[in-house]
Structure P
Amino acid sequence: MMLPLLRDLMAHAEWANAVFFGQWAKSPARDHQELRRRVKHVYDVQTAFHAMLCGKGPAWPADTVPAFDELKAEAQAGHTAMRLFVTGLEDADLARTINLPWFKNPSCDVSVADGIVQVAMHSQHHRGQLMTRLKDFGGEPANVDYVIWLWKSKPAADWA
């Protein structure tokens, strides 16, 4: 019963992030360094978790902060990878554990299910910050609450 919820959390995160990118694209803050740095962080963490969920070690990208279009392409690719991963899971896969190597003494091992929840919640946490900063820099934030997504009949992400 947990898999449908995890798939919904990731589908919502993709939809909400696509909405954010759409609002950001139209804003005067499209090239703002702080927003680009924060968005890069969200997707660096998502990429690291995806690698670990797939049984690999996390690979951290370079410290450079890409331009808007490159960040958007990375976001789309990251969400596609997570969607394919979660779609391919079976209930038995959810209990497998992964080690989060940045936590030491004691180490931190979490289930695949908890790793997916972390990806969704990390994105949610920073998306709220990003929407606030977008408004601060002259953009129009959008309401992307989970219940809005449900009310709209769970629309797919629109990256156009």
Structure Q
Amino acid sequence: MTDLATLPVAGGSVTLRTAVRADVPAVVALLADDELGRTRETPPDGDLSPYLRAFDLLDGDPGELLVVAVLDGEVVGTLQLSVIPGLSRGGALRAQLEAVRVASRQRGTGLGTALVGWAIEEARRQGCALVQLTSDKRRPDAHRFYGRLGFRTSHEGLKLDLRSPGVSR
């Protein structure tokens, strides 16, 4: 567990650190802490084994960083930062932000802004040429939030769920 930064929020500060395996239940709870996550991030019978396997893969990959924001010993925010090498844009590295979440009771404190701001600076430190993310079209508040931070809609994202029946091979 490595402390990475102290982030200012309304009324104080939170500690940002690398996530550890013991944080997985709290991170899953954050993923489920909204209208979309409630339906897709509730493990059947409380089985966290798929999340723990995913954590182990992330933790062992030097291009992946899962962080948690901690306030008074409680995980109140998280995000995953992936550094992706590519040939496009002159061989530029890009940073992908995934699973940015702030506990519902902490929204409006500046934690989300501080968390994403830290990730942008970390991407810069690692030599990335751009930071990208996707956000579900059903999250207009998130889209406004990212717009205020300087993100612009530039591409149409497409996804293919390989777990769905009827997906052509």
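Read-outs throughout are calculated quantities, based only on the coordinates presented, and are distinct from any laboratory measurement. Just so you know, these numbers come straight off a predicted model, no measurement behind them. Cβ atoms are built from the backbone, for glycine too; each structure is taken alone.
Quick check on the output: 11.8 is mean count of other Cβ atoms within 10 Å over residues 35-42, derived from one of P, Q. Which one produced it?
It traces back to Q.
I have -8500 for helix-only ellipticity at 222 nm (-39500 (n - 2.57) for each DSSP H run of 4 or more, over all residues; to 500), calculated from one of the structures P, Q. Which structure is it?
Values: P: -20500; Q: -8500.
It traces back to Q.
Between structures P, Q, where is FRET efficiency 1/(1 + (r/R0)^6) of positions 27 and 107 (r between Cβ atoms, R0 = 25 Å, to 0.05) highest? Please list the in-between numbers first.
Details: P: 0.05; Q: 0.90.
Largest value of FRET efficiency 1/(1 + (r/R0)^6) of positions 27 and 107 (r between Cβ atoms, R0 = 25 Å, to 0.05): Q.
Comparing FRET efficiency 1/(1 + (r/R0)^6) of positions 11 and 91 (r between Cβ atoms, R0 = 25 Å, to 0.05) across structures P, Q, which is largest? Mind dumping the intermediate values first?
Working: P: 0.85; Q: 0.05.
Comparing P, Q, the top value of FRET efficiency 1/(1 + (r/R0)^6) of positions 11 and 91 (r between Cβ atoms, R0 = 25 Å, to 0.05) belongs to P.
Determine which structure produced the value 2.9 for distance in nm of label points 7 Å out along Cα→Cβ at positions 115 and 131, calculated from the coordinates; the candidates are P, Q. Please report the intermediate quantities before stating the final value.
Details: P: 2.9; Q: 1.3.
The correct label is P.
Suppose you compute relative contact order in percent (Cα under 8 Å, 6 or more apart) for every structure in P, Q: which one lands on 18? Each step should come with its number before you reach the end.
Numbers: P: 42; Q: 18.
Going label by label, the one that fits is Q.
Check the numbers for mean count of other Cβ atoms within 10 Å over residues 67-74 across P, Q and tell me which is largest. Display every interim value, and only then the final one.
Numbers: P: 15.0; Q: 17.5.
With respect to mean count of other Cβ atoms within 10 Å over residues 67-74, the highest-scoring structure among P, Q is Q.
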